[in-house]
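Some structures to go through are shown next.
Read-outs throughout are calculated quantities, based only on the coordinates presented, and are distinct from any laboratory measurement. None of these values were measured; they are calculated from a predicted model. Cβ atoms are built from the backbone, for glycine too; each structure is taken alone.
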Structure I
Amino acid sequence: MVRIAWGITGCGDKIEQIAKIMIEMKKKHDLHVDIYCSKNAVMVLKWYKLWQQLQDEFYDLRVEVNPNAPFLVGKLQTGHYDMFLVAPMTANTTAKIAYGISDTLLSNAVSQGAKARVPIYVYPPDNKKGELETILPGGKKLTLYIRDVDVENVDKLRKMESISVLENVDDIQKVIEEHVAKEKAMMKTE
């Protein structure tokens, strides 16, 4: 069984699509998924009316207390998880990781997980210059204009070891499928 630590920050862009993919992948592949939410993720998930749905679908849903609680870093470094996914990831969390700041649960977990060579996948929606259309709760569309500094920070992440930047939501499904296929191949050789 593939074990995934899924980090959610206070980013609302594509959160509904990402939650749907995670639920579908969990059911399709019998995944073990533990969710780790930043303090602001809880607010955003409730705003999008996803909080209860995630509580109903996933057994382990934990909320940040400080950079080391819940103790995600220990589970990452001891191999409890096959992969660590942070999606969606705010521009703020992206900037912190890009500059080595580890003062939140998820920025610290990415930093420490990378040191242990845990496969880390991040999806910051602000990953390329231009306009980004996002959907607000209730279906209203909002156009965001991505800042150069945000793209530069994502580019810094692209150069970091153990961190793979996902370009779009569909990439989440692809990396999960890759991990599932890898596990199945390993089971066949045993």
Structure II
Amino acid sequence: MLLTTTVTELGQEPVTVDEVKVSARIDNDITELDGHIATLIKSARLVAEHECERLFLPCTMRLGYDDWPTDIWPLQLVTELVKVETLDLATGWAEMPDWTLERDANGTTRIVYGGGALPPLLKVPGVRVRVTVNVGCPENVRAYIIAMVCHQLTSAATSGKPSNPPAYLSGLLDRERRWL
């Protein structure tokens, strides 16, 4: 069972100013809007995180388990398995080789042990296995961020003030939402 989740390292915004400028058809040598575009990128990412109740800023996460992990994670979020460690009272945390990410056609990822039978874990309460993964931003969320920023830039340029984005743009987030 998953007991703890810790973000150990945050990355950069999932969309760059240059990517927005290409989509908005703003020449790269025009730089006076770069700060504003960067602010809009962060704002759109925060809206997406709020709407979907998950983090989209690329990061490294450490997951703590009381037993061997069996979780299945959304494919588009987990981009790399960094390491799996077990608690060893003599040496602290020891890295376990032979773990890999397994991806299936249903859009899920899980970690799989390829070294035969799993060794027994210490009989102590709390976190006994740590899994460190890199998490990224799905392409549909990146598209949402770019579209939202482009909308804000073009609506402000044409009417002098930002307007509400078309409702269909929020559909780009549907795959990432937590549906009850």
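From which structure (I, II) was helix-only ellipticity at 222 nm (-39500 (n - 2.57) for each DSSP H run of 4 or more, over all residues; to 500) calculated, if the value obtained is -14000? The correct label is I.
Hey, distance in nm of label points 7 Å out along Cα→Cβ at positions 91 and 171 derived from one of I, II reads 5.4; which structure? The structure behind it is II. One of I, II was used to compute FRET efficiency 1/(1 + (r/R0)^6) of positions 123 and 147 (r between Cβ atoms, R0 = 35 Å, to 0.05), and the answer was 0.10. Which one was it? Derived from the structure labelled II. Source structure of the calculated read-out (log10 I(q)/I(0) by the Debye sum over Cα atoms at q = 0.17, 0.20, 0.24 Å⁻¹, for residues 51-138 alone, -0.82, -1.06, -1.29) within I, II: I. The value 3.2 for distance in nm of label points 7 Å out along Cα→Cβ at positions 27 and 43 was derived from one model only; which of I, II is it? It must be structure I, since only it matches. Of structures I, II, which gives 1.30 when Cα Rg over 2.2 N^0.38 Å is computed from the coordinates? Structure II accounts for this read-out. When FRET efficiency 1/(1 + (r/R0)^6) of positions 131 and 163 (r between Cβ atoms, R0 = 30 Å, to 0.05) is computed across structures I, II, the figure 0.10 traces back to II. Identify the structure, out of I, II, from whose coordinates semi-axes √(5λ) of the Cα gyration tensor in Å, for residues 19-98 alone was calculated to give 40, 15, 12. Answer for the origin of the read-out: II. I have 24 for relative contact order in percent (Cα under 8 Å, 6 or more apart), calculated from one of the structures I, II. Which structure is it? Comparing all candidates, it corresponds to I.
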